[in-house]
Structure 1
Amino acid sequence: MNRFENWFCGTEFWRRTTREKVLPWILEGSTLGDHVLELGAGPGAATDELRKRVAHVTSLEFDHKFAANLRARFVGTNVTVMQGDAASLAFPDGMFSSAIAILMLHHLRSPEMQDRAFAEIYRVLRRGGIFLAGEIEDDWLHRFVHIRSTFVPLNPKTAQQRLEAVGFTHATVTFGNGGFRLRAVKPLTN
């Protein structure tokens, strides 16, 4: 992420927007279960809210500094923070009841990395677990905001097919709130 993104994601404005608009919209109609995997936690705008909703949150963050800061902030709580890569998850199969990625997928370096992340998320979810994501569309403003940052927009027209290719079912793409929401389910049986 570039300096602007690092700053913006840590603002009170973004925390409030995440709490009041983004997260409720992404979670609408979904049940997280008891153990959620938060991918791309950044400075933790969603982490505070997620930990109020489930028994345990595991927050994964690629950036070492963000991960260290989050780990210190949530010591002694129901949040475990790990530094790592969403395309190569260091968790056992079927560990999580749900996984959520808020504005993270476009920071993966290629569509192939996004597909690897989808496959890894599928692997670490329990049967019947859900994957939820919120993403932004490819437009000039988002490209401008991501100057000197990785920006590989997820194509909403192919997202459902890509999620189903790794095994997810009931994959949907819903537009609103300045972006789109993904929802997919790991089936109860093969």
Structure 2
Amino acid sequence: MARINLLPWRENLRQERQRNFMIALVATAVLAVLLVFLGSYLVDRQIAAQDARNRYLENEIRELDRDIASIERLEATRDNLLARKNVIERLQENRSMMVHLFNSLAQTVPEGIRLTSVQQAGEELTIQGTTQSETRVSDYMRNIESAEWLHTPDLRIIEAISGAGEDGASQAPFRFELRARVASPKAVEDEAGESMDEEA
């Protein structure tokens, strides 16, 4: 005799499948939520780590800015001290310049030239005088060129004195004016070194 199964096995199978589907759906949802929370947590940690790095860099940058400002202040102080030192050195050089100037004037004037006027404006010296001949002025300029404290002579005027045949005028029939630069040998050497550096 055939046995008939009266239990609703199809319905039970469908309910079991439905229950398994719901369990899988819930498990998937829970897993998705966990993954979202895990991803959010990891992203938050990365953001926090990056913020910490940014704060560290900002602190270091501020420290470097303070160091740079301190260095700039030190450089300004150094430049100020160097400027003062240069002024003091220049004053030391110029203190004896008058002695050297008069000494150079006495040593460079050749025979046959008489100085009538010497004027100084800064480093420029204007020399006026009389001479027996034009060649003596050339000798005078060569003497100035070879002097230590007088430099770059520039002849401005040389002319015959009118009335050269009258009393005493025949001794010096020419009048001249030249300009020269007064500077210490050290200053001239420094300028020559700077010009060579610029050319290089």
Structure 3
Amino acid sequence: MKFVLGTKEQMTQVFTGAGVVYPATILRVSPGIVSQVKSVEKDGYEAVQIAMGVAKESRVTKAQMGHLGGAYKQVKEFRRRRALETIAGLEKGAVVAVDTFAVGDKVTVAAISKGKGFQGVVKRHGFKGDKASHGRKHSHRTPGSIGGGGRAGGRVIKGMRMAGRMGGDRVTVKNLTVLAVNPETQTLLISGAVPGRRGTLVEIRGA
């Protein structure tokens, strides 16, 4: 069971020896500590909780300080999901760093996507929009009819795609590849795009 916490830095591109280019994301992985190991007997499920990032003691409660053994900014929990995964050997106080992964490993990343505010149906749901000729005026990006008549009793049905707040959701991207690991700079280079803006907390675990 491999996992780390990191922050998104920026996107770049990487060329292989064969001349193939890969879009890639740089993630900065600060060393974290195992703050708790959960078991089926005590907690009802198996998981490992890790903490990373130094925080001011004035911003952390005494209960959190006692539980974590220090002042940390981020605390996340990684559940054991499959029978092949094991948390054996992980104890409270163990350090989890960027060298947990190696080049070629397949990983799954999860983060909060960028918030885009209130958006219309074209941007939010990919609607095509209407024609821009033959007397069309001020209705190029309108959603069209949303109900009424005999449809669903004249009401707006649940799940109707309409304008609204977009982004700010937890997004998981699977089957990405580790392209490079640099313990000196504590960075991880992962193929493809990762959700979120610069500085977003990213959960990385073995696929």
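Each of 1, 2, 3 could give relative contact order in percent (Cα under 8 Å, 6 or more apart), but the derived value 15 comes from 2.
Out of 1, 2, 3, choose the structure whose coordinates give helix-only ellipticity at 222 nm (-39500 (n - 2.57) for each DSSP H run of 4 or more, over all residues; to 500) equal to -9000 when calculated. The correct label is 1.
15.2, 52 is what came out when Rg and Dmax of the Cα atoms in Å, for residues 20-99 alone was calculated for one structure; which of 1, 2, 3 is it?
The structure behind it is 3.
Which one of 1, 2, 3 has Cα Rg over 2.2 N^0.38 Å, as calculated from the coordinates, equal to 1.36? Answer for the origin of the read-out: 3. Comparing FRET efficiency 1/(1 + (r/R0)^6) of positions 52 and 92 (r between Cβ atoms, R0 = 30 Å, to 0.05) across structures 1, 2, 3, the highest value is found for 3.
Every number in this text was worked out from the coordinates using simple rules, so none of it is lab data. Keep in mind it's a predicted model, so treat the numbers as computed, not measured. Cβ atoms are built from the backbone, for glycine too; each structure is taken alone.
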